[in-house]
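**Q** Take a look at these structures.
Coordinate-derived values only; no laboratory data. Keep in mind it's a predicted model, so treat the numbers as computed, not measured. Cβ atoms are built from the backbone, for glycine too; each structure is taken alone.
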Structure 1
Amino acid sequence: MKTFGIIGYPLAQSFSQSYFSEKFQKLGIDARYLSFPIPAITEFRGLLQQHPYLAGLNVTIPYKEQILPFLDDLDKEAGLIGAVNVIKINWDGKKPYLVGYNSDVKGFHDSLQALLKPMHNKALILGTGGASKAVAHALIKLGISFRFVSRIPKAPAHVSYEELTPEIMEEYKLIINSSPVGMYPNSDQSPAIPYNCLSANHLVYDLVYNPDPTLFLKKAAENGAMVKNGLEMLHLQAEEAWRIWNL
C-alpha cells in the first residue's frame, strides 16, 4: 500500500490527513495518509528510517524552510521560492531520494486570481515565514507588487505593523495574512493592522482557514472589505501535491 503523510508541529488541526484519506476511499485508491508531528526537524532522518516505504510527504509549519538541507534535489520553482511543502520520495533499496516542490504557489495563485480587480495591484504580505515566500512568488506571476509586514522588519523594503499609516493602507488594497496569527486554538488573536483604514475597495485574504472566519477576516468584513480564507487554496495545493506524487 502506498503511504503518504505530513510533517509539522503541532498537527492536531491538520487538514491533510482527513482530506487525502477521504480522497483515497472515495476513488478506491489503495493508499493511506499518516500524520507525523515531529517537535524538531532533526528528527526527520529518523522518521525516514522508521518508515522506509513513504512515497511522499507534505510539509507544514514550521518546517517549510528548515526542510531544505535534508533534500537531495529541488524543483526549479521551489528553489526560487526557498520553501517546500511537498516532498516526492523515491527509494533505492533503503536509501531515499528526496525532491522538494512547492504547491502553495499554485493553490494561492488560482484561488486569488478570480477575485482581483484593477485596484488590487499592490499587496501587503503579513508575515515573513515559508508561506509568505509562496505568496510573494504567486504575486510576481500575477504582476502584483508587494511589501512584507512583520513585527521586526528584516529588510529596508519591509514595514512594521506600527508603521502602517492610513496612506500605506490606501495605497495597498490587497492584504494577505501569511502568518499563523489567529489560527486555532489562538482564535482570539488577529494581525495588528489598522482595520479602520480598510474599505470596500480592499481585498483581505487569510491563509488561515480554522476557525472560519478568523478574527482577522471578521474585523476586515466589518470595515467593508471583501474577504477570503485559505480553504480553497488548501484544496488546490493538495490536488497539486497529488499530481506531483504521481509524476
Structure 2
Amino acid sequence: MYPELFHIGSITIYTYAILIVLGTLVASIYTKWRAKEELGIKNLSNNFIYLIFIAGFVGGKVFFYLQRPVYYFNNSELMLNNFSGGFVFYGSFIIIIPVVIWYLKKYKIPILPMLDILAITTLIVHSIGRLGCFFGGCCYGKPTNSLLGLVFPTTHGEQVHPTQLYEITALLLIMGIILLLKKRQQFKGQLFLTYIILYAIARSVLELYRGDKRGFIIDDILSHSQFIGIILIAITTFIYYKMKNKQIKTN
C-alpha cells in the first residue's frame, strides 16, 4: 500500500493524514450547504468545523492509547507520533457529541436537525478516513484464502480480509439508507439515531473479521468497539422509540 504519500525534506506526508483532511474538507462543505438549505444558516462558522476536528482528534487518540495503556505509558515517545495513524472512531465520536451539543446550545442552533445533518457528515469523514486506513495498511482483517484477500506491508506476506474496504462499503450503504429515510422522516433526530444503530451493528459484525491488534473486553470474544456498540444500540434504540412515540402522540 502507500502509507507515505511523499516527502518534503525530512518531513513525511502520510496518506492517512491527507485523506482525513480531505474527508474533513468535503464534510465541512456538505455541512455548510445543508445548514443553509435546511436551517437557514447562511454562513455556518468555521469554528464549528474546527471544534469538531479537534474534539475528534483528541478523542480518537486518547481512546487509541487507552486500548494499550501500559504499553504507551512505557513507550511515551510513541505518543508523539500523532499523524501516522492510530485513532479509534468511537473515541472521536464519544467526545465529539457532547462538544457539538454544547456548541449548538451556546449559539442557539437547532440541535436535532443539525445532528441529522451531521449523520451524513460523519459518514463522509469516516468512509474517506477508512480509505486512509486501507492505504496505510492498518485496521486489516484476519487471514483468509478467499479471492477478497489482500497482502498488507504489516501482514508479512499473508493474505487477510481487507476490512477497511468492507467498512467503507457498509458506510456507503448506511448513507444510502439515511438519505432514503430522509424523504419520509418522522421526527427530528431520526436520521442521527438510525445512523448510530446501523453503524454499531455493522461495526460489531466487522469486528469478527478484524485481525489487527486492538483492545478487548473479553480476549478474542468481545472487543472494545463491540462493547461500546452494544451500549450505544441499547441506549439509542430506547431514545429512538421514546422520541417516535412522542411524535405519534403529538400528531
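**Q** Can you spot which of 1, 2 the value 19 was calculated from, given it is relative contact order in percent (Cα under 8 Å, 6 or more apart)? Provide the component values of the computation, followed by the final result.
**A** Working: 1: 15; 2: 19.
For relative contact order in percent (Cα under 8 Å, 6 or more apart), the value 19 is produced by structure 2.
**Q** A further question follows. Which structure, out of 1, 2, was FRET efficiency 1/(1 + (r/R0)^6) of positions 148 and 180 (r between Cβ atoms, R0 = 25 Å, to 0.05) calculated from, if the result is 0.35? Could you put the intermediate results ahead of the total?
**A** Values: 1: 0.95; 2: 0.35.
Structure 2 accounts for this read-out.
**Q** Given a computed value of 0.85 for FRET efficiency 1/(1 + (r/R0)^6) of positions 68 and 196 (r between Cβ atoms, R0 = 35 Å, to 0.05), which structure among 1, 2 does it belong to?
**A** Values: 1: 0.30; 2: 0.85.
It traces back to 2.
**Q** For which of the structures 1, 2 does the calculation of helix-only ellipticity at 222 nm (-39500 (n - 2.57) for each DSSP H run of 4 or more, over all residues; to 500) return -22000?
**A** 2
**Q** Out of 1, 2, which structure matches 7, 31, 34, 19, 7, 1 when P(r) over Cα pairs in 10 Å bins from 0, in percent is calculated?
**A** Values: 1: 7, 31, 34, 19, 7, 1; 2: 7, 28, 36, 21, 7, 1, 0.
Matching structure: 1.
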